[in-house]
Structure 1
Amino acid sequence: MKSGETKIASGHKRHTDLTEPLSLGEGYLDVTENKIGLPTAALVARAIREQIRQELNLTASAGVAPNKFLAKLPSDWRKPDGLIVIQPDDVDEFLPPLPVRRLPGVGKVTGEKLAKLGVQTVGNLQELKLPALEHHFGRYGLRLYELARGIDNNEVVPDRPTQSISVEDTFEHDVPLAETEPMIRRLAEKLWSASRRESRTARTVVLKLKTSEFKILTRSHTLPSSPSSSQELAEIVLMLRGRVDLRRNQRYRLIGIGLSNFRESRQTAAQPTFFE
């Protein structure tokens, strides 16, 4: 197992060549060995965050842990500006209190199935034996068993083809949905600029919202071809926003937009549009 992998909002190859982009401005870094010789992954994370602050005048969150799964959890909590370090000896104390929905792949359906089994927290999940999990969840049962114990053997894979790119921002104060258009248009410009650097084109546009209660909502739309401008991208996202149907006084703390379903140019011939 690696001594440290950092999920951080930058692709700083000045520290390591083992970088795996996760989305725009976000990725995994394997800093088991780093180029500037810092003795711990935590020090590397602090150095990168400080460089981002000084060179770009931006904040960055980071999670430092023995594997990718554990590194992602704390960095998501401390957005947009924080650092959490999980040492190997801390895993057994860190995981059990977590809501089981924090585990990758535990969405609404899986969460409901787990709830029927009396599982609300990772600690509850740890009480289930592997055969029982495989009986209820098939092959994903093994993954649940491992994640509940902090096991993730997925390596950092550099130069992996882009699967998706996204941008997001957290509001200083929770806002109603009707007030999100200016942010959507700014994010669309940023995402459009980033997408121009890709050799392939994306056909699916995604809207992500986080409510003031931390509930995550997503809407997506797949097009026959990639959006042709940042304006078109923004209009598609605004259309997706119109498909969000919650109580009128609902407020939101985060908004994000993304592009996925990347194809080579020759693969982007017209296909039927569908909604998700």
Structure 2
Amino acid sequence: MSPHPAPLVSLVGAGPGDPELIAVRALRRIEAAEVVVYDRLVSDQILDLVPAGATRIYVGKANGQHTLPQDEINDLLVKLARAGHRVVRLKGGDPFIFGRGSEEAEYLARHKVPYEVIPGITAASGCTANLGIPLTHRGLATGVRFVTGHCRNDIDLELNWDSLADPDTTLVIYMGLANVTQIAERLIAAGLPPDTPAAAIAQGTLPAQRLCRSRLADLPRVATEARLAAPVLIVIGRVLALADVLAAPVEAPGLSDDRTRTARHG
């Protein structure tokens, strides 16, 4: 057991979807929760861990459809905590990576509500590792960049394309499906070779996981033809060349269960 009592609000990263990938502390907080406030990207498998007696409050956001605006979510967390409930704010991935967890933490701090942040495996590392795609590799990528592929009100992406078009860097784009054509065109215009390996990953780490690979120039067409459903993670870089080797089925002597890693290509 944890040596310290849980704060009133736990901002918990649920990881990319596979319940075996969440942190031990995250599982303890979920099992002890009285109220769970959760997002759209929290998988059903993770929600199955919530106690039957806990209250569930859905505050998910989709493109153009918000169950609750962010300021109302912030207020809700404070009200629940001040009512004396043990609250888990459950977010897909990691709370502090494109999850607006820092905004909620800032609001809780301003209102003097005790809270903690429990990190989760972000999609960039969880989904790629599951498919045998390293984010860095000697001779192929000396760094990795995480950026968002979605902007409010469907405006053009305001990214530093010249900086992102670096062949020595792995580029991971969250929520990029709707703008995949713009992403590919702008990166190529900024100097990234059209034949740079690229991939789109849907439902990463889950049984329905799908991986589409192509040249960067062809990724918009390939992703469209595959009819991938959001959320989709886009990965661009030479490290994708290792997927054929590192994602091969692994059979350990005497081990045969569903944790043996295989890549599902769609």
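Every number in this text was worked out from the coordinates using simple rules, so none of it is lab data. All of these numbers come straight from a predicted model, not from anything done at the bench. Cβ atoms are built from the backbone, for glycine too; each structure is taken alone.
One of 1, 2 was used to compute helix-only ellipticity at 222 nm (-39500 (n - 2.57) for each DSSP H run of 4 or more, over all residues; to 500), and the answer was -7000. Which one was it? Of the options listed, only 2 reproduces it.
Figure out for me which of the structures 1, 2 the number 1.5 belongs to, where distance in nm of label points 7 Å out along Cα→Cβ at positions 40 and 120 was derived from the coordinates. Attributed to the structure labelled 2. Quick check on the output: 51, 38, 32 is Cα extents along the principal axes in Å, for residues 88-239 alone, derived from one of 1, 2. Which one produced it? Clearly, the read-out refers to 1. Match the computed value 0.75 of FRET efficiency 1/(1 + (r/R0)^6) of positions 48 and 96 (r between Cβ atoms, R0 = 30 Å, to 0.05) to one of the structures 1, 2, and report its label. The correct label is 2.
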